[in-house]
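Enquirer: Read through the structures below before going on.
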Structure 1
Amino acid sequence: MTTKAPALYIGHGAPPLLDDPVWGGELSAWGKSLLKPKAILIVSAHWESAPLSLSATEPGVPLIYDFGGFAPKYYQLQYPAPVAPELAARIKALIGEPIVEHRRGLDHGAYVPLMKLYPEADVPVIQMSIPTFDPEKLFALGQKLAPLRDEGVMIIGSGFLTHGLPFIRDWTINATPPGWSTEFDIWAKEALERGAVDELMNYKSLAPGMPYAHPTVEHFAPIFITLGAATVAEQAPETTIDGYWMGLSKRSFQVA
């Protein structure tokens, strides 16, 4: 009997989180608490593409080092997870509309957190693009994908609960978070606990801390795929990681 896999929303941070004993340790502990899924479908803030697109399903496609200004070692990272052609076919069947397959490797929004959650790289992974920033359409997309969870496929939205990089003044890991970051974080936490998806969808007008918390919205958008796949009515999301990193909220949650 296949065990139902959870839906996750995770903050993925930059590659240096791999060397952060606190956040890296939290992700590692979270991974150890989870049953190993049959496969992982991950949606990263760093791939916006329409029509809906999937990453490579043939082995040997290199990772994408889509960042700059970091230590040379981060450009040597490897995460040789198995590819997932069967999952790609299943996604196409569930979505019921044209999907483009790219010869594209995983980007850092996918492999950085996965290197901590599943460091053995022994779970098949496929990455899906963000085809729109419309919360309702992303939620509906997550609902279409929800049956995958019953088949043992973990669905992960990978972003950052606050991501106001232009407004960060202290780039140290333990920086005091700015007011706009804490205000948005607390608001989102309370809305998640109440299952108020409609309020979360209207974050641009309802959330305190906007537009500073998300001057661009790609790091918040994956949350709606997670919430759609979670069918929130089944239970409230459970926060597994909270706190701040360089002043940004690293709040992450799962729906079992």
Structure 2
Amino acid sequence: MIILPAIDIKDGNCVRLFKGDFNTVEKVADDYLTTAKSFEQAGASWIHMVDLDGAKEGRPVNSVIYTDVARETGLKVEVGGGIRNMETIEEYLSMGISRVIIGSAALKDPDLVKNAVKEFGSEKIAVGIDSKNNMVAAEGWLEESNVNYIDLTKRMMEFGVKYFIVTDISKDGTLTGVNGRQLEELYSATEGKCNIIASGGVHTIEDIKLCKSLGLYGTICGKSIYKGTLDLREAVKIGEGE
């Protein structure tokens, strides 16, 4: 299971939110590149990055930061936030981004996902499934839908999507532990045929052990690293070890 340390960007700063609320912005690091390099030194091979401004505005805002990390480190970068068209996807991939995350557009413009997988391949595209009370949320989590997270996942799988970043919004940034029940439910419903990346609530090494025991492909760690409740080097060792 891969470990993906996270950097969320708002107004050019490395921040974390509490339950996706933009009013709870907390700066957690001074420099994104220094932070990314520290993740690499701790053994991480991937980094999860989110353009919070982009998610809110529906277009890329901080793209230079992500391409900087891809260029200046050996990390594979996955990016989400504000990706709403093929041009943006193509631009990111051409600048060295390893995987692009389609979030709100998967709900509102499913043909984008279908076309993206066909054009760029399933290894380059991930779908972000962000849910609140099991229902999918969109537009930087500012809008809720009446679509169940399992139903959306299955629909995206029909388009050839293999990678899913699954976030329980009520857990995100809370350090209260991952929603193991939801993750297990999704893994079971999809019969283990897709690569699930858990996001939201990771607190200690026990969350890493739980996600690994569920057979997940990856786990994203954000606030737990910045607050010191999780040692990234240990997480990588346990997550990616035998």
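Enquirer: Given that volume of the Cα convex hull per residue in Å³, derived from a single structure, equals 116, which label among 1, 2 identifies that structure? Please report the intermediate quantities before stating the final value.
Expert: Working: 1: 116; 2: 106.
Among 1, 2, the structure yielding 116 for volume of the Cα convex hull per residue in Å³ is 1.
Enquirer: Work out FRET efficiency 1/(1 + (r/R0)^6) of positions 97 and 137 (r between Cβ atoms, R0 = 25 Å, to 0.05) for each of structures 1, 2, then name the structure with the largest result. Present the calculation step by step, with values, prior to reporting the outcome.
Expert: Values: 1: 1.00; 2: 0.55.
For this comparison of FRET efficiency 1/(1 + (r/R0)^6) of positions 97 and 137 (r between Cβ atoms, R0 = 25 Å, to 0.05), the top structure is 1.
Enquirer: Who wins on relative contact order in percent (Cα under 8 Å, 6 or more apart) among 1, 2, i.e. which is largest? Please report the intermediate quantities before stating the final value.
Expert: Details: 1: 32; 2: 20.
For this comparison of relative contact order in percent (Cα under 8 Å, 6 or more apart), the top structure is 1.
Enquirer: When you work out distance in nm of label points 7 Å out along Cα→Cβ at positions 73 and 225 for each of the structures 1, 2, which one comes out largest?
Expert: Values: 1: 3.0; 2: 0.6.
Across 1, 2, distance in nm of label points 7 Å out along Cα→Cβ at positions 73 and 225 peaks for 1.
Enquirer: Of the structures 1, 2, report the one carrying the highest value of mean count of other Cβ atoms within 10 Å over residues 105-112.
Expert: On the way: 1: 25.6; 2: 18.5.
With respect to mean count of other Cβ atoms within 10 Å over residues 105-112, the highest-scoring structure among 1, 2 is 1.
Enquirer: Tell me which structure, out of 1, 2, gives -0.38, -0.79, -0.93, -0.99 once log10 I(q)/I(0) by the Debye sum over Cα atoms at q = 0.12, 0.18, 0.20, 0.21 Å⁻¹, for residues 49-120 alone is calculated.
Expert: Values: 1: -0.38, -0.79, -0.93, -0.99; 2: -0.28, -0.62, -0.76, -0.84.
For log10 I(q)/I(0) by the Debye sum over Cα atoms at q = 0.12, 0.18, 0.20, 0.21 Å⁻¹, for residues 49-120 alone, the value -0.38, -0.79, -0.93, -0.99 is produced by structure 1.
Enquirer: Just checking, which of 1, 2 has the largest value of mean count of other Cβ atoms within 10 Å over residues 65-72? Let's see the in-between values first.
Expert: Numbers: 1: 10.6; 2: 18.6.
Result for mean count of other Cβ atoms within 10 Å over residues 65-72 over 1, 2: largest is 2.
Values in this text are rule-based calculations from the coordinates and carry no lab data. As the structure is a computational prediction, the values presented were derived from the model and not from experiment. Cβ atoms are built from the backbone, for glycine too; each structure is taken alone.
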